[in-house]
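Scrolling down, you'll hit the structures one after another.
Values quoted throughout were computed directly from the atomic coordinates according to the rules given, and no laboratory measurement underlies them. Bear in mind the structure is a predicted one, so any value in this text is a computation, not a measurement. Cβ atoms are built from the backbone, for glycine too; each structure is taken alone.
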Structure I
Amino acid sequence: MQLGFIISLIFAILVALFAVQNSGSVVISFLFAEFNISQALVILISAALGAIIVMLLGFIKQIKLKLKIKEQSKKIKSLEEENKLCNNKIEEFENNLDEKKMDTLEDNKIDINE
């Protein structure tokens with residue numbers, strides 16, 4: 001996280017230096033309007049808008065990931081419950097099998113003793 005912050009700070013300083021060195025006045029035409037504005041201001045506003053757009057896209061990605069994590073957590077919980085039920089059934093079948101084996105052995109002992 002700190003590395004990303006340091007890289008962003010260096011980039012911001014470079015953009016600011018570039019804007020200061022190119023501070024001449026320019027005419028901006030947008031739709032039906034024309035503006036006479038400093039080129040440095042145009043550069044800084046463009047960089048700020050780009051940063052805001054990247055931040056918003058990052059937030060959207062984070063929200064999607066959180067929703068996916070929540071969905072996967074619910075799925076894990078459901079599968080753990082299903083696993084627990086299956087283990088209980090296996091244990092029940094094993095107990096029934098053991099009882100049947102014991103009954104069969106007892107029946108065989110009776111036949112041998114007769």
Structure II
Amino acid sequence: MRPEREGDAMDSETVRQRIDELKDRDMVIRQRAVDALRQLGPEAKSAVPALTAALRDSSCGVRRRAAEALGAVGAEARSSVPALTEALRDRIHTVRDAARAALEKIGKA
């Protein structure tokens with residue numbers, strides 16, 4: 001186990017804040033939260049359950065971004081495979097495409 005650096009603590013706090021924002025009523029805030037988690041990539045692994053839940057968001061933009069973020073997390077997002085597989089049947093093609101890409105990235109990670 002590597003020692004915690006100052007940046008690690010900030011990333012951890014950032015992830016917690018973004019997870020909280022995924023519950024916001026404002027779709028734009030939820031979208032920005034998912035985008036921020038995607039940018040953290042594997043460092044956002046603690047957000048996998050929240051991102052997996054976001055695959056069922058009412059906003060197709062949030063659902064698509066959640067799939068992209070799970071793909072960015074990579075192998076640590078394996079627990080999301082069943083939900084991503086379900087997202088392959090989403091009524092919105094961009095969500096389906098993002099889920100497919102995420103499954104490929106998780107499988108290759």
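Here are the numbers for the structure shown:
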| quantity | calculated |
| --- | --- |
| Value 14, calculated as relative contact order in percent (Cα under 8 Å, 6 or more apart), assigned to which of I, II | I |
| Given 0.95 for FRET efficiency 1/(1 + (r/R0)^6) of positions 20 and 68 (r between Cβ atoms, R0 = 35 Å, to 0.05), calculated: source structure among I, II | II |
| Computed 2.1 for distance in nm of label points 7 Å out along Cα→Cβ at positions 36 and 92 - originating structure among I, II | II |
| Distance in nm of label points 7 Å out along Cα→Cβ at positions 12 and 28 - highest-scoring structure of I, II | II |
| Value 2.8, calculated as distance in nm of label points 7 Å out along Cα→Cβ at positions 76 and 100, assigned to which of I, II | II |
| Which entry (I, II) yields the derived value 10.1 for mean count of other Cβ atoms within 10 Å over residues 52-59 | I |
| Structure responsible for -31000, with helix-only ellipticity at 222 nm (-39500 (n - 2.57) for each DSSP H run of 4 or more, over all residues; to 500) calculated and labels I, II on offer | I |
| Origin of the value 79, 16, 6, where semi-axes √(5λ) of the Cα gyration tensor in Å was derived from one of I, II | I |
